[in-house]
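For reference, the structures are reproduced in the following blocks.
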Structure 1
Amino acid sequence: MYTRKFWIDHIPLIAMARSPGGPYPGTVLLYHGLKASKETHLKELEQIAQRGFLAIGVDAHGHGERALPDLSAFMAEGGDFHGNFLKLVRPTVAEIPHLVSRLESMEQTGPVAVTGISMGGYIAFAAPLVCPRLATVVPILGSPVWESSHDSPHLRPEGFEQIALLAWNAGRDVNVPPGPAREFVARIGKEYVEYAESDHFMRPEDWHDGWRRTLDWLELYLCAR
């Protein structure tokens, strides 16, 4: 498996593919959760690459190779965990169009998809609104509802009309309750799966099923473009 770390401007990345150089039938950007990094999901990146795609792990703002000096202290500032959380999500989302354009100029990427887990799921829900040309998005354990926020993705359902979207959540999740994602995805008529017996740290059998669905979904919507 070909693996390399590199930067695009100030964004740290890790790429995996069966072989260097492409062309690829598609490219998948994978975003990690809070207090994790692009290296957290090397197994998932490899599984994406095994399907023939270019898999790109991205360090979110304030994480990994661009980590804040004390992320825990940052999250506790002013007693506003959710507001501080969005201060990490928003700039990461805003980078997506530039990142996609730069990757397209460097690699034979094919169509591009975004997936993400937990905080990465929030990023994936917002991705179509800043980069409409994405082929598909798969938010995992994320939410489209950003509390008391004017730019919450759920306020712009029209931005999802042309995108293939699969979201999946855990029924017993208290960190990211599934209701907002379930209700929003039903409202926009997209694909949703909920694992009733799992919490945020999912049962292995549910995680494996959800990730299998994700890989099959990516293959369907990237290879069809």
Structure 2
Amino acid sequence: MARFTRIEVALEMDRSGLVPLFYHDDIELSKKVLTACYKGGARLLEFTNRGDYAHEVFRELNVYAENNLPEMILGVGSVTDGGTASLYLQLGANFVVTPVLREDIGLVCNRRKVLWSPGCGSLAEIARAEELGAEIVKVFPGSQLGPGFVKAIKAPCPWTSIMPTGGVTAEKDNLKAWFDAGVTCVGMGSKLVTKEFLNNEDFEGLENHVQNTLQIIKSFKK
């Protein structure tokens, strides 16, 4: 069962402006990454459902967070069907992120009052996602749609809360462009938890990188 309500998750997404994305099949390394992000100030992390037995790693990671990182809100990403969403909800996922708009996922999450953020690439998809109860909509792929897409959506629909994923980097100019366009938060994966940090096991460096990124975002938050 989720430890955080969907309202609490949405508020934290809005407050911090950053959702780190990460996947690895090594549970001990994953714990170190989660801890570094936590020490750096992140209170959200999306563990992406990409590898075999990813749900088993997620379970251990979520138990670790509950026992050692009490304010960490751990969710799951890359979910593409309602069955997978149900599996992760049984393991305590606090939010569910998808690359596509799937109504079955929305129904599963809404039954448990867990925040879901569906991937959308058009205004029609965004409107349908909001009709299905999505509080924060994922714009994907951000690398192709860009800040201009967000700005165009926010003009007629200022109530829409958007989280772009893909095409978001930790550079100041990139983050400024997204937040100036009106995003609520950004999802950031390999540009935040880089291969260099992982290969060198530089978790202190990752902690500092997360902290600096959050400070940059804070300067742009409206």
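Nothing in this text is a laboratory measurement; each read-out follows from the coordinates by a stated rule. This is a predicted model, so every value here is computed, not measured. Cβ atoms are built from the backbone, for glycine too; each structure is taken alone.
Here mean count of other Cβ atoms within 10 Å over residues 19-26 was derived from just one of the structures 1, 2, and that gives 19.9; the source is 2.
When relative contact order in percent (Cα under 8 Å, 6 or more apart) is computed across structures 1, 2, the figure 23 traces back to 2. When helix-only ellipticity at 222 nm (-39500 (n - 2.57) for each DSSP H run of 4 or more, over all residues; to 500) is computed across structures 1, 2, the figure -11000 traces back to 1. State the single structure among 1, 2 that was used to calculate FRET efficiency 1/(1 + (r/R0)^6) of positions 51 and 107 (r between Cβ atoms, R0 = 30 Å, to 0.05), giving 0.95. The value was obtained from structure 1. If mean count of other Cβ atoms within 10 Å over residues 27-34 is calculated from each of 1, 2, which structure is the one that comes out at 17.5? Traced to structure 2.
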